[in-house]
Structure I
Amino acid sequence: MIRSTSRPPPRRATTSTAGVRHGLARVISKRGYCSRSQAAELVRAGRVQLNDRLERDPEAPTRSDDRIRIDGSDIAAAAPVWLMLNKPRGYVTTASDERGRDTVYALIETAGLPWLAPVGRLDKASEGLLLFTNDSAAAARLTAPESHVDKSYHVQINRVPDAVLLTRLRDGVDDAGERLAAKSVSVLRAGEKNAWLQIVLDEGRNRQIRRLLAAHGIEVLRLLRVAIGGLQLGDLPKGGWRVLSAADLAKLG
């Protein structure tokens, strides 16, 4: 398992958010202690004190600078940490799964790290670059539609496309009230019956590539995310992960 011990330096806030109130479980999660659902369970179980008062409501209004104790120990906001995983097929992007399926957290050694949430998702059948962080504000900026951060995919399909099809994929289709289109599409290599495409998206919609191709009667055989912004998956082995450096983060845009 590849792991880096470097940590990017915490970024200095430009605007104070101390007066902004969120639910207690959300604030616990944002501090990197555990997931929001796990935090809610801790609160309901009577294991959390808010400003030295036992609190059992996971939605109790909480400021970012309020004192929070879990099992008698103070928890404070952790320094920002990011890591990247080369997700294999067969894993779901969630902390726990009610159907008992393997989750991406089974691949990450979390000892010594704060709670890290996925930045966006890859579905069970998809592979490749998946980011995690405890910096929820930066993650929201990265995934916001208006950010237009490029995400590059290698996609194997069950046909050899012609120029007309490539143009249609760039032009896009309307599906379930959403406009689905690729920023760019090109052929990486082609055989007699299938081909590999490089598809670049600059917006994130649920299962966007699969839905776009299905609208044209095309089956996806494999789907691999290879880059987010300028951050490349590179030679990170399947199932491997590493903590990102400040230089890595600069490539995300």
Structure II
Amino acid sequence: MAYFKVEKLVKYFGGLAAVNGVSFEVRKGEIFGIIGPNGCGKTTTFNMISGVFPPTSGRVIYQGQEIQGMKPHRISHLGVGRTFQVVKPLGRMSVLDNVTAAAFSRVSSMREARVLALEKIDFCGLTPVKDVLAKALPIAGRKRLEITRSMATKPDLLLLDETAAGLNPTELLEAIDLIKKIRDNGTTVIIIEHIMHLIMTISDRIHAINFGQTIAEGTPAEVAANPQVIEAYLGKDYA
């Protein structure tokens, strides 16, 4: 039995098929990358997995249980966490308070929430800024806070949506280290990313999508050499 899989996922918006028959399986303990040009259906796929949108058809199966169409909070309680491409922290609250609010999805008292929040803040390297207002953080800090809030929901499977966008080279290396640390701590990761250095460095396997459909899957080297992937990113002249 696969740890996680989607089967023939389809999502229509009006007459437009944003996702059209995407299927893949994720093994427990791996980092599974999803790539594709802008507008190809990557985030829509995440939205169906996490309950933001119900699929038009298809199945999402997590540890043997079908979760498609469930509400986001139920999916989160099952152990599926996610970040969002556009980070929106609670700007007038501190880093600690932001993560504490997320921790309440798993615990029922302020004391427990604070303990969990401080643990995840330390794990994600935000202890030096835990009392800083979220709105005062630079983009790298806000991206890391988004990950930290997701980790406070104690996910077994974490969906990361372009967590490296806007980072400089040093911050990018730090992001790679954090994602590997999350995986090494026992959380399976599915990551959407446009920065090829990151996705090719950390992924065990990669699934490529274009126009809502799968065009390739395999190791980073296999996918990077696939003519359909090269065409999707660079055009026919380079395929």
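Coordinate-derived values only; no laboratory data. What you see is a predicted model; the values in this text were computed from it and never measured. Cβ atoms are built from the backbone, for glycine too; each structure is taken alone.
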| request: Determine which structure produced the value 0.95 for FRET efficiency 1/(1 + (r/R0)^6) of positions 74 and 154 (r between Cβ atoms, R0 = 25 Å, to 0.05), calculated from the coordinates; the candidates are I, II. | output: II
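Rank structures I, II by distance in nm of label points 7 Å out along Cα→Cβ at positions 162 and 194 and report only the one at the top, that is, the highest. Can you show the working numbers first?
Details: I: 2.3; II: 0.5.
Comparing I, II by distance in nm of label points 7 Å out along Cα→Cβ at positions 162 and 194, the maximum is at I.
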| query | Thinking of I, II, which structure, once helix-only ellipticity at 222 nm (-39500 (n - 2.57) for each DSSP H run of 4 or more, over all residues; to 500) is computed, gives back -10500? | reply | II
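Suppose you compute relative contact order in percent (Cα under 8 Å, 6 or more apart) for every structure in I, II: which one lands on 26? Each step should come with its number before you reach the end.
On the way: I: 22; II: 26.
Going through each structure in turn, the value belongs to II.
For distance in nm of label points 7 Å out along Cα→Cβ at positions 26 and 226, the calculated result is 1.7, so let me know which of I, II that is.
Comparing all candidates, it corresponds to II.
Computing percent of Cα pairs over 29 Å apart gives 39 for which of I, II?
On the way: I: 39; II: 28.
Corresponding structure: I.
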| If Kirkwood radius over Cα pairs in Å, for residues 82-121 alone is computed to be 11.0, which of I, II is the source? | I
